[in-house]
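Structures for review follow.
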Structure 1
Amino acid sequence: MDNITLTGMPGSGKSTVGVLLAKALGLGFVDVDLVIQEREGALLQDILDQRGTAAFLEAEEAAVCTLDCRRTVIAPGGSALCREGAARHLSGLGPIVYLNVPLEELKRRIQNMAQRGIAMEPGQTLADVLAYRDPLYRKYADLIVDCPPMQPLDQTVQWVQTALKECGLIR
């Protein structure tokens, strides 16, 4: 089996679900946000505040394109698929699973928008970001897992595993 990439909006649970999925499948795990921070020597929000969204997206794409792993669950930032090079690289590493979480649930989960390191322009709302990114997530996803409001993350992990099995991507 190749890698499995979990994509979706900030607050969709990519990192938490990713760790749990990796444990359940006996795979490694990489959080691309941490790769960015290590490469750039700065927190995500500091990169956004000091260098701007475009520079952040460039740093994110560069970090994604350095990934060379096998048998790993990958949790990129929610904006990773906004850059074609990053999207193509992730697609080449294995199946992409879109964790589709409704806007109201994302709002409930994200309590720290200003410190979260979310790539968005001044004046944009979470709804604006979702409207822009959802078509990209759908374009690159091999699987879409709809995550209803208040669903426990362990349930999401089970749904992802079931979807991967049904598509023959895992046993």
Structure 2
Amino acid sequence: MDLILKKCTIEDLDTLIEVSRSTFIDAFEKDNDPEDFKNYIAKAFSQDQMRLELMTPNSSFYFMVIEEFGMVGYVKINRKDAQKEQFDINAIELERIYVMKEFQGQQIGQEALSLVIDLSKAHGASSLWLGVWEKNLKAIEFYKRHKFKKFGEHPYLIGEDEQYDWMMRLDLV
């Protein structure tokens, strides 16, 4: 399997919204209050919000593509001032990494993470960090297997529900 990251452009906005909504719903809908979740989806993945994120300097979306299948997921990285937390300007934030449900269990996430690490090193990043929901134990174990270490927590709102993300970092130098 040859996975590539294809950088998204404004022409990809509708497809990006669709895959962002569907993968987030698949991953988290069952674990959240239905009203809070519905309100979050409507705001976080609206046309205006996604256009703003896509056009933000130092923020990039990439579709994960396998030639024989097409798009299988997406990632979003933030550099410099686009990072959600400003503790290391030389770090890169992996804000989102989602594999579509029908392609999970095929090590696509692992391959995508490897490509993001390579991309981060090419940008001269000192580390790669991310936030992962404290109740997403499968993802936490995935990142631990790839040598990410917890270095803090931050709150994250799903509607009115305050949840906590573990902040995890992989040193690249």
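Read-outs: derived from the displayed coordinates by stated rules, not from any lab. Quick caveat, the model's predicted, so the values are computed rather than measured. Cβ atoms are built from the backbone, for glycine too; each structure is taken alone.
Which one of 1, 2 has helix-only ellipticity at 222 nm (-39500 (n - 2.57) for each DSSP H run of 4 or more, over all residues; to 500), as calculated from the coordinates, equal to -15500? Label of the originating structure: 1.
With relative contact order in percent (Cα under 8 Å, 6 or more apart) computed over the structures 1, 2, the top value is the one for 1, the highest of the group.
One of 1, 2 was used to calculate P(r) over Cα pairs in 5 Å bins from 0, in percent, giving 1, 9, 19, 23, 22, 16, 8, 2, 0, 0; which? Only structure 1 yields this read-out. Of structures 1, 2, which gives 24.1 when mean count of other Cβ atoms within 10 Å over residues 2-9 is computed from the coordinates? Structure of origin is 1.
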